[in-house]
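Have a look at these structures, which come just after this line.
Throughout, read-outs are computed from the coordinates displayed, never taken from laboratory work. Quantities reported herein were computed from a predicted structural model and do not represent experimental measurements. Cβ atoms are built from the backbone, for glycine too; each structure is taken alone.
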Structure 1
Amino acid sequence: MTKPVFRFAPSPNGRLHLGHAYSALLNADFAQRFDGRLLLRIEDIDTTRCRPEFEEAIYKDLAWLGLAWEEPVRRQSEHFDDYHAAFRALKGRGVVYPCFCSRKEIAEAVACREAEAKTGAAQPWPRDPDGASLYPGTCRDLSAGEIEQRIAAGEPHAWRLDGAALHELLPGPHGYCRFDRDGREEEVAADPWRWGDAVIVRKDTPTSYHLSVVVDDALQGVTHVVRGQDLEAATDLHILLQALLGLPTPLYHHHGLVLDPEGDKLAKSRQSQALAELREAGATPQSIRQRLGF
């Protein structure tokens, strides 16, 4: 019988905090409870923000917590060819299109639509689950000739999923299976359309979080994905990509987030206290585990 496979997949763009520790410990706890395997993956597709010293700190922090993982560790920056192959498959199915818009141009287009809504001529412009305005489709219907010309001229562009084409190809309904702390499973409905024409290959990176994580989970044989509730909505988009690429869909568990005293989730961008700082202040692995309920 094949063992279940779990993974902890941090990005080396800052120091790990208690929220990361909780997710890593929970993955390890599940792997032990289900007699499974635990992988560590370094999600470093953002080569401008990810740094070697942060990656080394990840290994140090996790080892300090008493965690062990299988080797070798998969580093996304070493596997762009895998993500490009997946992109080519999506392109071959006619479900992506290039987008030449800048953030400013998208914001201006949305602002015009919202101004119309205030006069009663249109509905308020929709947002995705992260609160960003859905793409207004500016580049969706560009001619093949214009697309070829602009790409040949070296104009920067991202690639977006074509929601209209996807509706025809995979109309749904969509759903996936999630599991709880006791291993009980249940089917849940998914709504990938709430993401609109999501970026699947970024302008500055030959992939995206959504594409690379789906490809990695399949290539690494991940059967159980344990991650925070802040990524629960993204799962709707991931199962759509899995269906398009013919990849297996893991079971999912979205755990609660560790919050600061103000009730906000911990985040590197907000300079939440790092595990290294707690360690230097005298915290022990045991005290961290107890603080997080392990």
Structure 2
Amino acid sequence: MTITYDLVRSVVRRIHEAALKKVPEDTKAALQRALEAETKAVSRDTLKLMLNSARAAEQKDHLLCSDSGVPVFFVKLGTNARLGFDIRQAISDGFDDMVATIRPPILKHVTNPLTLERGYQGKEMPITTFDVIAGADHIDILCSPKALGSGRWAALEIFSFPSLETIETYVMDCVMKAGSQHCPPVIIGIGIGGTFDYAAKMAKEATLRTLGSTNPEPILQAMEERLTAAVNATGFGPMGTGGDTTALAVHVNYAASHGFVPVAVCFNCWINRRMGARIAADGSVELYE
């Protein structure tokens, strides 16, 4: 067996449904750590409810949230992988299969921004970005559906030669503006540098990093620690109930840039939806979160 259109289509259907029904293991562990550290009773109860909801969704094969968002896929193509088909079409058809077969059914959240008409498909849907993996003969496909609660509050601003303090102040401005409307505790992704579009891409990718992992860049590691403490000191807490946990993590990516420095900030809600699959050259499939 090799990497085929039918295989990619079936994998996309599978991982998209899984992303809607399962909280990643690292996220459940982070919620548990937050529960053990939380000092406010109502916030502890909220975190318990989240963990119980995660377990119930898995056990009963149910959706975790009625807002299933829009389909977003990150694809990494091995430079030695052989594809004799339109992978975008395979992903689109896999999404259509998921819509047709998932139970309970999902609502129509894909919206035409010009007419506000809603459906399951639309221009450029599913949203898919591609990167390459040098020397590999496999492909990675990661699904991270994006819903309104966390998607509404993403922001980007361009600075000229900003200090770290300026960047962190901007991030906190975004946090304060969002308040608790993005369904905390959230994962915050930040992209610094590059260009307008690349900063946003880095911020989104930062939200996908494993919770509990350490940034290899010492300056960014220290920034993440400062920002996590500052966000949690706001007191918004789980679902706005107050308490000590507004963010499970702050993750920062950066790239070299010009004197103009874009800074992008985005959020993932507490469900932190993501599910991926590695499809090997022989057609075998390994799932990962």
Structure 3
Amino acid sequence: MKTPLYIDLSEARKRYKAIPFDTHKGIQGHALLIGGSYGKIGAITLASRAALQSGCGLVTALVPKCGYEILQIANPEVMVLTDTNEKYLSEIAFSLVPNAVGIGPGLGQEVATQNALHKFLSTTTKPLVVDADALNILAQNPTWLPLLPPESILTPHPKELERLIGKWQSHEEKLTKTMAFAKQYQIIVVLKGAPTQIVFGNDFYENTTGNPALATAGSGDVLTGIITSLLAQSYTPIDSAILGVYLHGLTADIALPKTGYQSFIASTIIKYLGKAFLFLEKGE
């Protein structure tokens, strides 16, 4: 197996673009986050807040009706679209033109939701970040994988990855199978874990930030929001994935001396994103 390219401060800075002095929200990117279902609105709430706090000018969340008030109260800066269905998404329809779309956090796997995802993938050409139940639906319907736009970013944790590529006996076999999978569908795969790794074409990256504090509910939803935000801000898909995992891990490294492992939660990642961006810019 080839040696990975390590994602460190130097590598992240090569890709980072400072915010122009004369920018405004209309050119800072519009991210659309799609997901949520009854009892899992928190996932899309975290993802959309993370997208906002990663520099995106505009963020919209598309959720079932039961998520409307929750999102409006929890994230007043996020615009909200709702499905006609109360408890889960039955249609993925919107008139806005987002710069990037993140789909999956809290989505659920209802049949109507699966059909809506298939219809959406059949028509979209937008850069995509695919996570959580959207990955699980694809694993159940592998013939839909070719519908993914080229360079879509998939962000599976180990169990989701196993559903997509099958079991493996060693770390080397996991990477070999993931690389074959990524090449077959022309996608980027972010293998969440310790450490997080990224596979794209013949390239293999390994993140150097992060610690066990990130092993907490909602951490992956926040990562989806960060990567979708960067993608909407016109970062290339691979740079969005690399910068996203670096910043995500860095928040935990910065926060740990103050929070300890046990009290660090997914919202803490969002709270420390500003400090992570400052470190990336200034090294302090």
Tell me which of 1, 2, 3 gives -0.45, -1.44 when you compute log10 I(q)/I(0) by the Debye sum over Cα atoms at q = 0.09, 0.17 Å⁻¹.
2
When percent of Cα pairs over 25 Å apart, for residues 58-201 alone is calculated for each of the structures 1, 2, 3, which structure yields the highest value?
1
Can you rank 1, 2, 3 by distance in nm of label points 7 Å out along Cα→Cβ at positions 66 and 162 and just name the one with the largest value?
1
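If we compute Kirkwood radius over Cα pairs in Å, for residues 18-137 alone for structures 1, 2, 3, which one ends up with the highest value?
Between 1, 2, 3, the highest calculated value is found for 1.
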